[in-house]
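Values quoted throughout were computed directly from the atomic coordinates according to the rules given, and no laboratory measurement underlies them. Keep in mind that what you see is a predicted model, and the values were worked out from it rather than measured. Cβ atoms are built from the backbone, for glycine too; each structure is taken alone.
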Structure 1
């Protein structure tokens, strides 16, 4: 095993602050910063999306290179270089405007771009070609999700004997099993790895190509973003057809919980909320509640339980279950503030609910970072009725702000929220297990009853919640250990 610093090349489809649509961008940014602060040589390779402000981030042209893409020929790419903000890590951006010069990252109107297979195959192969241009010999290639899952496939096939890459190990991080990169099998002629790899154990998936499946088969090690999700994705209901390959690799599969950026999510110094507060002095939280009610257009009532929700409005997040339970929930003496966007039906449904219940329900369609912070700080409870949740970050934010999560016990929600114990008055939130409107309603009722009738329990819950920490230092140390373990097992599974 290699001692001392390692050289890590991460390949990802997004990274904050350059380009971000979800938690993946935050994870890549936080992990690269932390690892580089410990002396590791970290390089991150990203697409050069049109939305990236090249002048703001000081990106400069580093090189040009032709990337082989099978039947598509050699694609001419420019490589832009920049610094990862507030770190010693380097970022490289693969610029090919026909693929990346678009307003959106992955698609629009809820549909992915029809050429996403080629867009991310190019990113993956360009990552390996760039290493050769740089004359770099990485210890680890760290791929994230389906968009770069073909990196380990290329490493074990086309680049197996490459002097810069052949001795490297790989780690594939699965952030969400729902999205697997399934495309027409003609992609095999673009990948250029040979049709002998198109079979049920590798890339073949119902006569199509599944990039995530191929990456799982070929990667030295695999991890997901919470311990509970590791066991869940080995079951058919969570794996969407590829539970078999995951069970085959179960001894190389690990769970590492994501961390939280407490520089941004900290009620003691958050500049976006009405008043700062701490675990020892909650007076500011009461002011934040009134401010949130005013900002949301709800009556200012200090005595009413206020429930917040900041989420993508999609089925994964259990939004349909919330909609089904909403009228029963609003029969209680509660207020709800919802912020998010997603499936069109949900926009119409929740906007109409707000019109019908203006004193109880407020809805903001879209994303507003200031409003998100206000909801975290001013709510009494935070709703997350997810069908599945690989990790989840918002429940960790809510804990820091003393806003008690009401969650379905799945994935990272189960790992980060401790269920309230009425006998000991311990815990950090309220869990339910069945994915039904009735279970959600009953758990909200339990939380509301506790709010009104057991102030000692509420004080204990808030104090315990605010004392929890999910720091990136601990998560990054576990990634560091996985890198070293992967180096011991380098050579992959072939």
Structure 2
């Protein structure tokens, strides 16, 4: 941990925080798993993996990670795996052929990410020949003059050429209104359309925001088939290439006996998610392994980052719906003022005191107090998540939580340049481990996967790791 060199008047307060956080590490077991896991906690390999690559979701991990963790930790007597921050269904897709898994459930809050994951999972039952015929028909869509969505980005010509936007909307409407497509086929073609939006826009997903290019280089995301790709960059040609590449991938799928589901829901209240019969989808004591990666405490509002897809595919149709969607996200960012939610339920353990102390310091000393409050919100939400997982795990069942630490700091401008007033590393893995301990988890370990550069600080390193724990037998 690099605490920098705090200003003299703040040094005693920062030192007290440092002591309280470092005390939490005492007695925790750390295991260096860099050689096995270091390359698997990032999303880089999703760019090339069949089906996974249909829509590149940078907030993911390698499809090789879930099978490895399932084999290392086991999936219990129930052979059931739950990913409560399932994104675009990487976990479910990668466990479809895992012999240790009989059932995998992904839970995702974002309606767009849920759509992407559900469409990917449903693709295994689609017929490539039928898709080829549908693609040929759909590619002849007519350009319409339908009113554009009420989002400022769609009326900014730096972001979308009006002709491109009309093409995207026309293709979407052709898919939605086609009378022949089944629901899984419709999802397949809409997913292909969603995958090309960024390439045809004037923006890129960059950190915590969509940034207008203005000379920035952007890596292409849309796919091209291996046989006779179309070479122009029109909406029509780009989406045809994407569809054909997706159809080629279907030949790589293997049959599966795993019951894989991808449902809309909130990781903080998974016991409230119901099955088709009206019973809880995830019963108490029914899960062998909770395997997941929550949003990191990095102040990124993913609803904002994926707003083009949300609005263009009509998951959001007005500002009020968009605001409500953002308010329901895990409180890992200060982009909005969140409605009241529970705080940490008690102050019995040192971890609770440490979280309160850091939150108080940040709220008092950052330029935006809302940024400091997010620290407390985040760990209160993660406490709820862990409690839900504890109640649904079978005896001896495990959790594997992929997280990254972060660093908060404040710099001020001076005549000689800028200087750092203070720096506070946030030991997210340690705090989650200690919260789990307070709830009743045992056999807690932190598997260190890799070191990463802490953002917005010079010379600071953070680590990406997996918090592993079990419910007592």
If percent of Cα pairs over 32 Å apart, for residues 130-377 alone is calculated for 1, 2, the one returning 39 is structure 2
Ranking 1, 2 by distance in nm of label points 7 Å out along Cα→Cβ at positions 114 and 306, the structure that comes out highest:
1
For structures 1, 2, which has the highest computed value of distance in nm of label points 7 Å out along Cα→Cβ at positions 106 and 394?
2
For the read-out Kirkwood radius over Cα pairs in Å, for residues 66-249 alone, a value of 18.3 was computed from one structure; give its label from 1, 2.
2
Given 17.4 as the derived value for mean count of other Cβ atoms within 10 Å over residues 74-81, which of the supplied structures 1, 2 does it correspond to?
1
Looking at distance in nm of label points 7 Å out along Cα→Cβ at positions 58 and 402, point out which structure of 1, 2 has the largest value.
1
The value 13 for relative contact order in percent (Cα under 8 Å, 6 or more apart) was derived from one model only; which of 1, 2 is it?
1
